[in-house]
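Chemist: Presented below are the structures under discussion, each in the form of structure tokens.
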Structure P
Amino acid sequence: MRSMKARFALGAFAALCAGSIALPAHAAWEPTRPVEFIIPAGTGGGADQMARAIQGIVTKHNLMKQPMVVINKAGGAGGEGFLDVKSSAGNPHKIIITLSNLFTTPLATGIPFSWKDLTPVAMLALDEFVLWVNADKPYKNVKEFVEALKKAPAGSMKMGGTGSKQEDQIITVAVEKATGAKMTYIPFKGGGEVAVQLVGNHVDSTVNNPIEAVAQWRGGKLRPLCVFDAKPLDYKDKVTADMAWGDIPTCKSQGLDMEYLMLRGIFMSPKATKEQVDYYVELFKKVRETPEWKDLMKNGAFNTTFMSGDDYAKWVAKEEDRHRSLMKEAGFLAGN
């Protein structure tokens, strides 16, 4: 009898072991409620367009079980959005897309925020800047634009841009220093509005990102004079009847010796776990493989560099130092 009991116990133990082996491994983390996707900028600009494109891609390809909800929080030059995410420690259902105001807003305003308050996820791309003028203007290149700028009464020519003491105004100050001419900088809420103002001749020039002005360029309303990069863009397909992004010369090659590229990256709220960060890194890798993303990169002439982990954090730290130097030189630091 004891022998039968022993055999029964041994068989039950073996079955239990087999059952435990068959149990699924602990599932990786994933969102359990809607994810808020914060944009620290207004509607129509590059960050807004990219975030909404991502939302559409995630929905179309069922890349997340939970919905992604895009929310613009542009107040205080984007400080509203950054402080919202900073105050959401331990909430993995809130992410934010960043642009250069990740650095410029705290440096210019002194608000209690640093990128180190957030959790880095990934660099999605780098955005270019182009010097744009109205297509009806007579100048066809940087030389002619600078000549007109120098002949005009100081401050009479207007540069439109997104926000104050942010990337557009930093570039404007650099153009002034390179040419010795003075412009009046007019801030607007977003890149979409900036492009409309240039089409209407309410400003004389802008330094909009490609995606912010491509529709107006394709429609024959705007003219690109140069791109603020070290080399021409890689995109060779025609955007207009006779020009591709790659046909736009660099500003450097035309006497404006400067470069400026802008981060399009993702951060999470503080205290995110490795599993939560990994989830979003993998999500955005999937986004980048879709045809819609590739079209977005092509249409907006983006630099498609991708980074995550330590490489991304080191890049961001270096950019913060660069922006501090640029803003100090422009006199834009808080307290200046």
Structure Q
Amino acid sequence: MSTASTAQHKIGSGFGAHSTADDVLAGIDLTGKLALVTGGYSGLGLETARALTKAGARVVVPARRPAIAREALGGIDGVEVDELDLGDLESVRAFAERFLASGRTLDFVIDNAGIMACPETRTGPGWEAQFATNHLGHFALVNRLWPAIEPGGARVVSVSSRGHHLSGIRWDDIDWRHGYDKWQAYGQAKTANVLFAVHLDRLARDRRVRAFSLHPGGILTPLQRHLPREEMVANGWIDEDGNPIPQQDLKTPQQGAATQVWAATSPQLSGLGGVYLEDCDIAEPAPADGERTGVKDYAVDPEQAARLWALSARRTGVDAFADRDTPTR
């Protein structure tokens, strides 16, 4: 297996924007495999869990609202639910300890849960909630679950977004102490999701663990729950009555789940890692004209990825690779 970083260029997977999670799993038998999907009871996460179980995998769904998760997942065989609040590091620790006590090995970890464009909210010791939940919670979760991730050579999939184009990491004000902007804060969190996969892959690939990040596509899901109706109308997503407006670039949830399922399971990605994906292929670098496609240079910069890892380890107090050469600046 290659230990080099992967070039950020398409590989010609044969899939595309209209492929579904079932399409990319056709012919793949996941019997005996174990996946963990955060937020696996709503939107893309629900479709991801459904597709993986249909292919034979067992899926663990950690959920902030376990009762609602069990109801949403009712009728899907091979799914188990446990409690996890990514915005609460003590909840992350407790979940990880319960899972590790089961003695099982993970084959896929899909960091799918997230919040988007919420009103200014603080968590922990005053951290901005989108960065804390979307990034730091998943950072702590993966590092705490490392004893279950490493043995099977798992793939870790970090669900980012085209929203990463909105902002890089604001190193001088990560927690938005000055002039909160909900969309730029979302952008920073999504950039963090990409950088996390870049550095995790660097640290873990010689142990057969590979990491990927991705943009699932534009999909109307409960992720939009914090947006006022008038904003969604102004964006052309829904009409005045709240009905979705058909758009060529909007995907169904089944299509939106495809890239993360492909990232977790596809043999086409064997030996690859540390890259950002979209439309079931490796994405190209973002064009210079500002069009919001591909991946921005700052989101895959290895120095920024190392710097973010060190900051995240300090904040969460956990780093499965603390004995490795990780910058501390």
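Every read-out reported here was derived from the displayed coordinates using simple, explicitly stated rules and does not represent laboratory data. Bear in mind the structure is a predicted one, so any value in this text is a computation, not a measurement. Cβ atoms are built from the backbone, for glycine too; each structure is taken alone.
Chemist: For which of P, Q does helix-only ellipticity at 222 nm (-39500 (n - 2.57) for each DSSP H run of 4 or more, over all residues; to 500), calculated from the coordinates, equal -9000? Display every interim value, and only then the final one.
Modeler: Numbers: P: -13000; Q: -9000.
Structure Q accounts for this read-out.
Chemist: Quick check on the output: 3.7 is distance in nm of label points 7 Å out along Cα→Cβ at positions 153 and 209, derived from one of P, Q. Which one produced it? The partial results should precede the final answer.
Modeler: Numbers: P: 3.7; Q: 1.5.
The value was obtained from structure P.
Chemist: From which structure (P, Q) was volume of the Cα convex hull per residue in Å³ calculated, if the value obtained is 154? Let's see the in-between values first.
Modeler: Details: P: 154; Q: 136.
Source structure for this number: P.
Chemist: Quick check: 3.6 is what I get for distance in nm of label points 7 Å out along Cα→Cβ at positions 113 and 257, calculated from one of P, Q. Which structure matches?
Modeler: P
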